[in-house]
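In structure tokens below, several structures.
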Structure I
Amino acid sequence: MTLDSLKVLESKVEKVLSLQSALGEERDRLRQELDEARAKIESMTGQLADIERERAEIKNRVDSLLGRLEELNL
């Protein structure tokens with residue numbers, strides 16, 4: 001192996017190591033984003049469940065009020 005070949009190989013290895021490092025950092029960043037997105041989805045799912053319960057309660061109360069109003073118009 002010549003000195004030039006060794007320099008080319010060394011350069012390629014350095015590029016691969018640099019790329020590996022950059023990809024590792026990107027992976028970590030993407031994992032963090034994914035964790036944040038999952039937490040947001042979980043929070044929003046809980047909020048949606050609360051809203052749906054509240055909606056059902058309001059519907060029941062409105063239905064009850066409408067029933068009472070209908071009784072007055074006998």
Structure II
Amino acid sequence: MSQLPDSEHYEGEQHEQLEAMLRDEFAGVHPAATVTRCVQAAHHGAVEVTGHASPALVERIARKHLQVLAVAAAERG
């Protein structure tokens with residue numbers, strides 16, 4: 001579950017916290033640039049679909065993106 005507080009708006013500091021947390025979690029699996037792109041894409045997608053991007057929602061989306069990318073990379077060998 002989310003380790004970041006839920007709020008109405010996704011602030012820069014929370015963005016940085018989330019990226020740092022996911023970089024640590026996916027170290028050795030994805031480069032930092034991939035984590036950053038997934039967090040940015042998750043934020044954009046959340047805003048487009050729901051009209052807002054709470055930190056918890058962005059975290060869940062970004063983590064799922066990174067998990068799917070890891071599975072795809074493992075399948076390619």
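Just so you know, all these numbers are worked out from the coordinates, no wet-lab data involved. Quantities reported herein were computed from a predicted structural model and do not represent experimental measurements. Cβ atoms are built from the backbone, for glycine too; each structure is taken alone.
From I, II, which structure was mean count of other Cβ atoms within 10 Å over residues 19-26 = 10.0 calculated on?
Working: I: 10.0; II: 16.2.
Source structure: I.
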Open item on the list: As an exercise: helix-only ellipticity at 222 nm (-39500 (n - 2.57) for each DSSP H run of 4 or more, over all residues; to 500), calculated from one structure in I, II, equals -24500. Which structure is it?
Closed with: II
TODO: Can you spot which of I, II the value 70, 8, 4 was calculated from, given it is semi-axes √(5λ) of the Cα gyration tensor in Å?
DONE: I
